[in-house]
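Only the coordinates and a few stated rules stand behind these numbers; no lab work does. Predicted model only: the values in this text are computed from it and were never measured. Cβ atoms are built from the backbone, for glycine too; each structure is taken alone.
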Structure I
Amino acid sequence: MKLIKRTLGELQTNCYILQEGHEAIIFDPAGEPDKIISYIEKQSLKPLAILLTHSHFDHIGALEEIRQQYKAPVYVHPEEKEWLQNPELNGSLLFFGQKVTCRPAEYVVEERSYTIGPFQFDVFHTPGHSPGGVAFIFHQESILIGGDSLFREGIGRTDLPGGDIDELIHSIEKKLFLLPEEYLVYPGHGPETSIGYEKQNNPFLQ
């Protein structure tokens, strides 16, 4: 499998495209849909799904354009299924000054194992940054796509609606940190890191 990162939008949010052959999954289409579409078209990819680590506006800016272009279903945690349509909940009205709204997701994603085409992964519910935050874990590749929970030497902010610092620390220490140390972490912002590195070096988790 091949994982591609595109850093998009005003908040430099990471959108990931995981591909196996000509099939793909898109994670957090953050903005600038033309850049996402350009890569998909050049690679002749068929997106099978759009998976959201959470529903803050900077992670869904290009969602509607990508969904319409490829007819790919959207998956979101049930605690944030209303956020896509609500600019107050997804933060766009307060922080962006413009309303970001999308149609409801086709599916909810919960804490269990999934298979979509050739992709097999587990979902961990990791609330704290937002109530419906999730991490997608691909054990065969030893990677996780974790949104805004765990960053390189940092953690997600918890001062937004539904945020909770104690809940976020619990999500990281009792779920993500149970993964093997070699697992690579692909966050919603900034560079990738690893579980082992963050256990040793993250100042918020010592």
Structure II
Amino acid sequence: MSRKRALIVVDVQNEYFSGGLLIEHPPVSQTLPNIGRAMDAARAAGVPVVVVQNTAPADAPVFVKGTPGWELEPTVGARPREHYIEKNLPSVFTGTDLKDWIARNGIDTLTIVGYMTHNCDASTVLEAAHLQLNVEFLHDASGSLSYENSAGAASAEEIHRVFSVVFQSRFAAVLGTDEWIAALGEEAAPYLDNPYASNQRALARRRAAA
């Protein structure tokens, strides 16, 4: 039985391209065109597109409503959409009508693209999984930046890769954009792993390398 998808386009705003939170990995020269391709493919396949825009308090350093950094990047802003959500917290569900919109439209699968992998994408993926929705995450249509704080430091590549691996272990089928576009015409659901099998493979690799 085919899935009833919605493509959730998360926070593709200028802040990530020319503002105060520059996406580092994968490069936006790759991920931004893939977001556009995913939106076009969704429209062609009759998959509704939900565009999400983050708004921060007026005294925040980024995402202040009405500033250039808050505006949607034209790749997303100029494309058609079926629904628009303005949010104030990481999860697209929190304080929005997404849950009601999903129920009203009979959606059983959310495909997540946009930014950032480890923040708004992750919050939305985890909440959707706990709502027992099917979830898909397009790893080449999303991205991360690097962090350093009192807990340590991590590169954008490390953050994006580790979150993608964790998603695939339980929470979201992780796909490339080409793979997802091909899956739109298929009956079979994309493969989602489980924590036990993921761990067993890691242990087997470690033993083989010893």
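Just a few scattered comments:
- Origin of the derived value -4500 (helix-only ellipticity at 222 nm (-39500 (n - 2.57) for each DSSP H run of 4 or more, over all residues; to 500); candidates I, II): I
- Of the structures I, II, the one that 16.7 was derived from, the read-out being Kirkwood radius over Cα pairs in Å: I
- Taking distance in nm of label points 7 Å out along Cα→Cβ at positions 93 and 197 as the criterion, the top-ranked structure out of I, II is I, with the highest value.
- Structure responsible for 20.8, with mean count of other Cβ atoms within 10 Å over residues 61-68 calculated and labels I, II on offer: I
- Value 15, calculated as relative contact order in percent (Cα under 8 Å, 6 or more apart), assigned to which of I, II: I
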